[in-house]
Every structure is written in structure tokens, then in C-alpha cells.
Structure 1
Amino acid sequence: MLFLIRFIQNAVDIYSLILVIFALMSWFPNAYKSSLGRLIISLVKPILTPLQRLPLQFAGLDLSVWIAVLLVRFLGEQLIRILFFFL
């Protein structure tokens, strides 16, 4: 059980890092068109597409990536709490 909890924590950390890298790639021209950029886009697109439909743009900033990071972390914590409940 401890292995599963640690796996969830690591997966949440790695996915959060991928989301941050996606946000930072916007600072570099043509970064999204590289092979690494296309890979990252394919990983973050399933969670970002629904969030980008919401009005999360303020003063030219798109906050959907940061909301996605918070959402992934929250869901990871809730999943771990559920596993502790059944332990």
C-alpha cells in the first residue's frame, strides 16, 4: 500500500512539473513546435482543454495552467486520503 501511495505522490509531482514546463515554454519562440514541445502538449492537453474553456484569462495572462496544477495536487491528495481510509 505504501508503494501505491508513493507512486501517486511521484506521479502528481512529475505531472505538475510537466505543466510548469508547458507554461514556461511560452517564453521561448517556436518551443511548442519542437519534438519535446509536441510531447508536452500531448501530455497536458487532456486536462488543459476543459480549463481553457473557462474564463480564466486576466490581464492577458492565462491562469488555466496554474489552476490545473492546483487541481492535480488536490486530486492526488484526495486519492491518497481515500487509500488511507481503506488501509
Structure 2
Amino acid sequence: MPKVFLNLGSNVERDQNFRSGLSSLKRTFGDLSLSSIYESEPVGFDGACFYNMAVSIETELSLPKVIKALKTIEDSHGRLRGDKHFAPRTLD
């Protein structure tokens, strides 16, 4: 089964959004392989530090369907589209 590697990031209610985002990914794609969580400073704006991690999923979904599912998960976590490129993120 094809593997897809994702980067998960959040600096808005990051503990809650990470837990909820990972639960949503698991419901959508099944088993997840996770890296350690690391903290990074924002680039291009002043704000809270980000949590980031790599996530690996296996799926038979086509790439457009994977992207649609990921955008749905982001949107359900309050992601605002069309915002500034360098800005706080609930889930990315």
C-alpha cells in the first residue's frame, strides 16, 4: 500500500489541536506512524511557538482524495484559508 508522509503543525491551542488532529487522521486513514513532537519558533510573524511532527499513513486513496480529506480535517479544526501565508495556525 502506498505511504504518504505529512507534516502536522499548530501554534493555536496546539495541545488540543494536535490530539484532535491525530484522532481525525486515525479515523480517516487508520494506523499512523508518528515522529517525536518538536517545537519551533514562528517565521515571518510574532506569535506562539509551533508544535510540529511528521506523520506517515498508508492509503489506497488517490492523491486528490487524500488532499481533500486533509483539507476537511484542517477546516474542521478552524483553519482559515486565504489568511496571510505567515500567520498562526490551528492545524496545518
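A few comments on the model shown:
- Origin of the value 23, 15, 11, where semi-axes √(5λ) of the Cα gyration tensor in Å was derived from one of 1, 2: 2
- Which entry (1, 2) yields the derived value 43 for relative contact order in percent (Cα under 8 Å, 6 or more apart): 2
- Structures 1, 2 were shown, and helix-only ellipticity at 222 nm (-39500 (n - 2.57) for each DSSP H run of 4 or more, over all residues; to 500) at -10500 was computed from 2.
- Here the criterion is Kirkwood radius over Cα pairs in Å, for residues 35-74 alone, and among 1, 2 the highest value is seen for 2.
- Among 1, 2, which structure scores highest (criterion: distance in nm of label points 7 Å out along Cα→Cβ at positions 3 and 27): 1
Every number in this text was worked out from the coordinates using simple rules, so none of it is lab data. Keep in mind the model is a prediction, meaning the values are calculated, not measured. Cβ atoms are built from the backbone, for glycine too; each structure is taken alone.
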